[in-house]
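See the structures that follow.
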Structure 1
Amino acid sequence: MMRVISLNVATPSVITWRGETFTTGIYKQPVEGKVRLRTLNFDGDRQADLSVHGGPLKAVYAYASEHYAGWRDELSSDAHAATLLSEWGAFGENLTTEGLTEDNVQIGDQFRMGTARVMAVQPRQPCYKLVAKFDRDEIADRMMRNGFSGIYFSVLEEGDVQAGDEIVRLSGRDSSVSVAEVNRLIASDRLNISLLRRAVQVTELPEGYIRRFQSRLRQLEP
C-alpha cells in the first residue's frame, strides 16, 4: 500500500549561511488535517526562487519515508543532521510518503492522492539550499549518487490531501522510464545509449531533460 505519511508546508524564510543571506522555502513543517492542493502548490506553501522551484512541473515534491533510515545511517555522526532527520519534511518535501519510491514510479504515472490527481514528472536535482540546511557541502552530490532524489509531480486535478491518505496509481506507461532511471542518466549511467533512447521518447519528461539527453545521444551514436 502507498500512502501519505506527512503533509508539510512552509512559506519562504530568510536565512544566513556562511555569510550569504537568501530566501528559501525548504523548512517545511508537518500540518494536520486536509490541505487544498492547487495547480501550483498546496495552500500555505510557497517557493522562494520560482526560476528553479515550483511551477506546474514542480508543484508537489514527494519524498519516501523509507529513505530516512538510509540517511540516518550515512549521517549518524552528525548531530545537526540527526536533529533534522528526526522530523518529516527534512528534505523540503511537501509529502513524506510510504511505498512510493523512485524505482517504482515511472515518468507519466498518474496517482490519486486524497481527492487530487497528480502525475510524476521528474526527479529533484538538489541545489545549494539543501547544502545550507544540512550544512554539508557534499549532500547534494550524495543525494544524486544514492538515488534518494524524491519525485516532483504536476497537478492534473486540484483536491484535498492529508496525512494518512492512500496513494492510488491510476495509470502508467510501460514504455516510460522510472524516476530512478532518469537519476542514473544524470549521475551514474550517463553513457547508456539504450536508456537515453527510451528517455527521449517520454513526452511527459520536461523539455530540458529531453534536449540534454538528445544532445548526449548525438555525441554517442555512430
Structure 2
Amino acid sequence: MQLDVVSDTVCPWCYIGKKRLDEALVQHGGEGISLRWRPFQLDASIPEGGVDRKAYMQKKFGADPDRAKAVTGSIREIGDQLGIKFNFDKIAISPNTLDSHRLIRWAGTAGCQDQMLDILFRRYFTDAEDIGNHAVLLDAAKEAGMDVDIVADLLTRGADRELVQREESLAREMGIQGVPSFVINEQWVMVGAQEVPALVRMFEKLLAKEAEAAAQ
C-alpha cells in the first residue's frame, strides 16, 4: 500500500497527525506500507524571509486575542498527550515553507525523510526556529545525517523549486484543501489528523483488499 501524506511544516495539526501516524504504524507493524511525504503550503503568499508571526496571526484571527488563545490552547492540550511541546508564544516568524519542502524532498533521496519531518516540526513548534532560514535548514540537514555541502548547493541554486510547486499544485487539483491529508494508493483520501485506531483500521482494511485482489 502506498501512503502519501500531504502536509505543511508550519501546520500544528500536521505535527499531531504525524505523531498519531507513527503510533498507528507501530501498532500495525507497518508491513506492506510505503510512506512518502508530499508538499502543501498553507500560505504560499508569505514572502521569502517570512513575516512577523504576531502580526500575521492577528490578521488571520482578527483583533480578538481570545479566539487565537482558544485555538492554540486546544492544540497544546492534544500536543501534551502526544509528547509534543508547542511553544507558540516563542515563535517570532511565520516563514514561507517552500524551502523546507525542498529539503524534505531531498531527505527522501537520502533515506531520512520521516526523520526530517520530525526535525522540522520540532525546530519550528518547540524550538521556535525560523525554518525558512537556510542556516536553520542546513542545521536540520546535518542533524538528519545529510551531506550539508550538497544541501547548501541545492538551496543556493534554487533546485527543485518548480518541481515542488508543481507537486503542491497537483495536490490542490486532486481536491485537497486541508492538511494533513492521507492519500492511499493515489485513489482514496482521508483528511485531518486521524485518531490512531482509525488509521490502524484503514491500514488493515486496505491491505486486506489488496491481498484479496492479488489472490484472484
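Which one of 1, 2 has distance in nm of label points 7 Å out along Cα→Cβ at positions 175 and 207, as calculated from the coordinates, equal to 2.2? Can you show the working numbers first?
On the way: 1: 2.2; 2: 2.7.
Source structure for this number: 1.
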Legend entry - Among 1, 2, structure where mean count of other Cβ atoms within 10 Å over residues 55-62 as derived comes to 19.2: 1
Inset, instruction - For distance in nm of label points 7 Å out along Cα→Cβ at positions 143 and 183, find whichever of 1, 2 sits highest and give me its label. - result: 2
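Computing FRET efficiency 1/(1 + (r/R0)^6) of positions 15 and 159 (r between Cβ atoms, R0 = 25 Å, to 0.05) gives 0.20 for which of 1, 2?
Checking each candidate, the match is 1.
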Inset, instruction - Rank structures 1, 2 by relative contact order in percent (Cα under 8 Å, 6 or more apart) and report only the one at the top, that is, the highest. - result: 2
Inset, instruction - Compute FRET efficiency 1/(1 + (r/R0)^6) of positions 23 and 167 (r between Cβ atoms, R0 = 30 Å, to 0.05) for each of 1, 2 and report the one that scores greatest. - result: 2
Legend entry - Entry that produces 0.95 once Rg/Rh (Cα atoms, Kirkwood Rh), for residues 31-134 alone is calculated, selected from 1, 2: 1
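Taking helix-only ellipticity at 222 nm (-39500 (n - 2.57) for each DSSP H run of 4 or more, over all residues; to 500) from the coordinates of each of 1, 2, which one would give -17500?
Values: 1: -7500; 2: -17500.
It traces back to 2.
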Inset, instruction - Work out the source of 2.9 here, i.e. which of 1, 2 gives that when distance in nm of label points 7 Å out along Cα→Cβ at positions 7 and 103 is computed. - result: 1
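We did not get these values from a lab; they are worked out from the coordinates using the rules stated. The structure displayed is predicted, hence computed values, not measured ones. Cβ atoms are built from the backbone, for glycine too; each structure is taken alone.
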